[in-house]
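Computed from the coordinates by the stated procedures, all read-outs in this text should not be read as laboratory data. Please read all numbers here as calculations on a predicted model, not as lab measurements. Cβ atoms are built from the backbone, for glycine too; each structure is taken alone.
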Structure I
Amino acid sequence: MAAPGKGLEGVVAAETAISDIDGKEGVLSYVGYDIHDLAPNATFEETCYLLHNLELPTEQQLDEIKEQLGREREPNDFVMDLMPQLAQNTAPMSMLRTACSASSANDPDGWDTSEEANYRKAMRLIAVFPTLVAYYDRLRNDQPLVRPDSGLSLAANFLYMLKGDKADDAEARIFDICLTLHADHTMNASTFAARVCAATLSDIHSAVTAGIAALKGPLHGGANEQVMRMIKEIRNLGGAGKARDYTIDKLRNKVKVMGFGHRVYKTEDPRATHLRRMAKELAEKSGDGSNYEISQEIERAVMDEKGIYPNVDFYAASVYGYLRIPTDLFTPVFACSRVSGWTAHVREQYADNRLIRPDHAYVGPERRSWKALSQR
């Protein structure tokens, strides 16, 4: 048997019914539904139900999960007491990691680890994450909090709480599609971290906290933030006309251009297809196409120079920028979506658990004998 690749490449770490990827064909599916079918048709609430129940909801089931996610949006008092300090003293992902862990305090289900209790806890985490991000941003900017509106979808409610005015239907729908696109992606680093934690039979809040901690790393989350910073830098240099030379100079000097390439996909990331279209739509609507035009020029330069396709992070940056989401919130917003997948994987791990304990390949010195200090 061939040795596994670095970073456990090629190793099957778990069986899952939640999502699947065909990297050669550029296919992502959730429970058998192609993302190209889901993205234009499903709501994020339907996607959450699908990931957790492995079937699309009936009308009654969809109404129930909407009501559940609408009801659970407020953080508990313990977390709310922490938020002012977190807003003034931590980075966004550090806030989310801490607030997620703290949310286990005063959870209505306590330390009940039954399947039913874990489902309810999962829904609470999905519901509260957008509120935590919106409250954090308003607190750090000394703005009054905007309380959740349970009558809005999770996507529309987040944009409302963040900005203080209700988004139009088109923008809310675009953000809803973004949440569906980011909801799950098989055994990525953060999902694997969450499952490893869950496999010890630690609680669901701990497992999701592990997922956030892994997403916080710049090699997993954060690439979309770096893409937006690159776009802003090119704008300051003169705009789209400068993008090609800027990009090729980076590539020829061995500087990584963020938002391109993927460990799994050998063709275009299917999520990027939808994000590119939505970035174009928002650019046209805004009357300022510069960010989208810069993105297009970067994409062409990378393809011409390296033959590498954009991944999910590249056009997500433009979409979030046009939605006026602050750049340093891009990764927490990713987590607001991915918590639906993390919690589904954690529950799947609990349902058929075995402690995850990989083997190793030792590469250190051969066996040696101890020498006294005077003999060294």
Structure II
Amino acid sequence: MATTGEAAGNVPRPASKVQRPTLNATVRHLYVHIPFCARICPYCAFYKERADPAQTQRFCEALLSELEMLSERCRLEFETIFFGGGTPTALSTAQLDFLCAGLGERTDLSRVAEWTIEANPGSVSRRKAALLKSAGVTRVSLGVQSWDDALLTVLGREHNSAQAEASFYLLREVGLENISIDLMFGLPGQSLAQWEETLQRTVSLAPDHVSAYCLTYEEDTDFFLRQRNGEYRVDVETDAAFFETAMRVLEAAEYAQYEVSNYARPGKESIHNRAYWAGKDYLGIGPSAFSTVAAERWQNVCDYRSYSDRVLASSSPVASVEKLTPATKRAEQIALGLRTRWGIPTEWLREQSQRDEFVELGLLREEESRFVLTPRGKLLADSVAEAFI
């Protein structure tokens, strides 16, 4: 699960050497990883591949089969569903219909309060958008990234700004009332003026939610190689200025920053992501997807062909299983909780001298028996969290 998908991880191990995770729980959150993309972006480290039309229907059948396998081992009472990728809307309208209908046939969706799908502007059609609305999807996360066409070219995106705006209005026209626009800053060659213009144009569309992420140079990406070779570079001070600009512009437009990279209108925070940040149990189906239930976390194989072969042969797609200790779970709750506006309970930071130091530095403050990051602390969120775990 992720505010935008699941990252590729460990090299898949042979299924025979991986013990199935033990399950006996009620799970309320589902992540579905759909790895297909029309074009592979040079900065993206999530598991993704160009779609093979001959394999995609079989893959959809495998997703539903994996869900059936899991339903035999735990109670599925989903309150949130998140389709991430990849580009879920790279599937055809018929395949999305098959997948959404199949979920409804295999699980009780009456409790679902939020159903999100990630979409790229280049893969949204009116027919597809209308199908998603009728199927029960309530929220769309639209991967705009920038309103500057030159920067979109640098990012390797398949859409331009005009297509992105048209896609936004199309989603509104079919009745989707909860739309998030995803943006990126710290891009190669991006100026502060370009970033502010992107933010202002976003605000003018009045989306319900905005995600604003700083570009990171992840291993196994083209951008990482170019950064390592000196073609691209990270400028910490400039990135901080981008981040401060996002907070200023979006909060002035009445978007509350409820997590370091996420802003929402009242009542439009992502329920799915909030559950993830709070350390709730969740299931992930599809290749590379992670699941965490009770004291176990596991990841599926990072190849959709192998994944489909295993599941359709009634074999486990799990590549690795990790036992989570109470200390590990608490450390993750601290790291994720500090990134949110709700912070963490005061008693979780037991080392008083250390927490007092961060308060004196103006990075933390105490509010109603909870510690939260200050605006300055948000600039250093990862470093602050690391100090306590």
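Of the structures labelled I, II, one was used to calculate mean count of other Cβ atoms within 10 Å over residues 143-150, giving 14.5. Name it.
I
Can you tell which of I, II yields -18500 when helix-only ellipticity at 222 nm (-39500 (n - 2.57) for each DSSP H run of 4 or more, over all residues; to 500) is derived from it?
I
Suppose you compute mean count of other Cβ atoms within 10 Å over residues 127-134 for every structure in I, II: which one lands on 17.6?
II
Starting from the value 4.5: which structure in I, II was distance in nm of label points 7 Å out along Cα→Cβ at positions 87 and 327 calculated from?
II
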